[in-house]
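*Asks:* Pasting the structures here.
Just so you know, all these numbers are worked out from the coordinates, no wet-lab data involved. Quick caveat, the model's predicted, so the values are computed rather than measured. Cβ atoms are built from the backbone, for glycine too; each structure is taken alone.
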Structure 1
Amino acid sequence: MKKCLIVDDSRDDRQIAFVFLKGLGFEVLEATNSDAALSMCRLAMPDCILIDHKPPQLDGLDFLTRLQRIRGGDHPTVFFCSGSADAETMGAAIWRGAAECLIKPFDADLLRFKLKQAGLIAGHVPVAA
């Protein structure tokens, strides 16, 4: 079973993602801040991470940098989630190792598509013509 870590200080956002990911067969872990998330990653690296742009303690960009320093930190597919479409921040997230940037609130179909595209769940990914 694939593991996904949700890092967000918003209980509502974590709950929505938790229910959705559980329904797709993921083992779901939760952290309310980036320090707790990094500690969890040191113990057992998840297959994917959904991280909010601004969780408490370290922001999402600093989290990405520190994640890369942990053994296996280049393994998880990281989805960087933000409430704004700031191109500079999104570009920095990709440069620091995020696989995708998602604007919150994102819909379940988009996340499902991105998870399929990343090979984290089975299913056909349509190819653009």
Structure 2
Amino acid sequence: MKKDLQTREDVKLLVASFYDKVRADTVLGPFFKEAIKDWDAHIERLTTFWEASLFLKTKYTGNPLETHIKVDADHQHSITQVQFGLWLNLWFQTIDELFEGDYAQNAKFKARKMGSFLYLKIFEAREIK
């Protein structure tokens, strides 16, 4: 039986394992390899983001929307629902491999909600010509 997400260390394991998959993915990898210069700092930042989102104990300071809009612009507005679907599938797969329970399910729910929000906001931010 797997345990539920309970600690920052659990969240860090989830985030690091997930990004190992993302980096190896032929579709997602190139977006992240160009955007992320310091992977250790990125893992720490995203661990804090997910820890704050799941446990409401820490505070995340950052602007994920601004970051994702910039990545989309840097890639000539080529991010589609395909990339978000792949991202979500890898997130769910990683959770299912490592954890089970209420927090694990909430991590899936929050990721689905966040992915939808980010995709819609990226689309809205594109200049219509």
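*Asks:* Could you figure out which one of 1, 2 the value 0.96 for Rg/Rh (Cα atoms, Kirkwood Rh) was computed from? Don't skip to the answer; put the middle values down first.
*Replies:* Values: 1: 0.93; 2: 0.96.
Going label by label, the one that fits is 2.
*Asks:* Here relative contact order in percent (Cα under 8 Å, 6 or more apart) has been calculated and equals 20, so which of 1, 2 was it run on?
*Replies:* 1
*Asks:* Taking FRET efficiency 1/(1 + (r/R0)^6) of positions 15 and 71 (r between Cβ atoms, R0 = 30 Å, to 0.05) for each of 1, 2, which is largest? Numbers along the way, then the final one.
*Replies:* On the way: 1: 0.45; 2: 0.95.
Result for FRET efficiency 1/(1 + (r/R0)^6) of positions 15 and 71 (r between Cβ atoms, R0 = 30 Å, to 0.05) over 1, 2: largest is 2.
*Asks:* Separate question: By the measure mean count of other Cβ atoms within 10 Å over residues 31-38, tell me the structure among 1, 2 with the highest figure.
*Replies:* Once mean count of other Cβ atoms within 10 Å over residues 31-38 is worked out for each structure, 1 has the highest.
*Asks:* Could I ask something else about it? Given a value of -24000 for helix-only ellipticity at 222 nm (-39500 (n - 2.57) for each DSSP H run of 4 or more, over all residues; to 500), calculated from one of 1, 2, which structure does it belong to?
*Replies:* Of the structures listed, the value fits 2.
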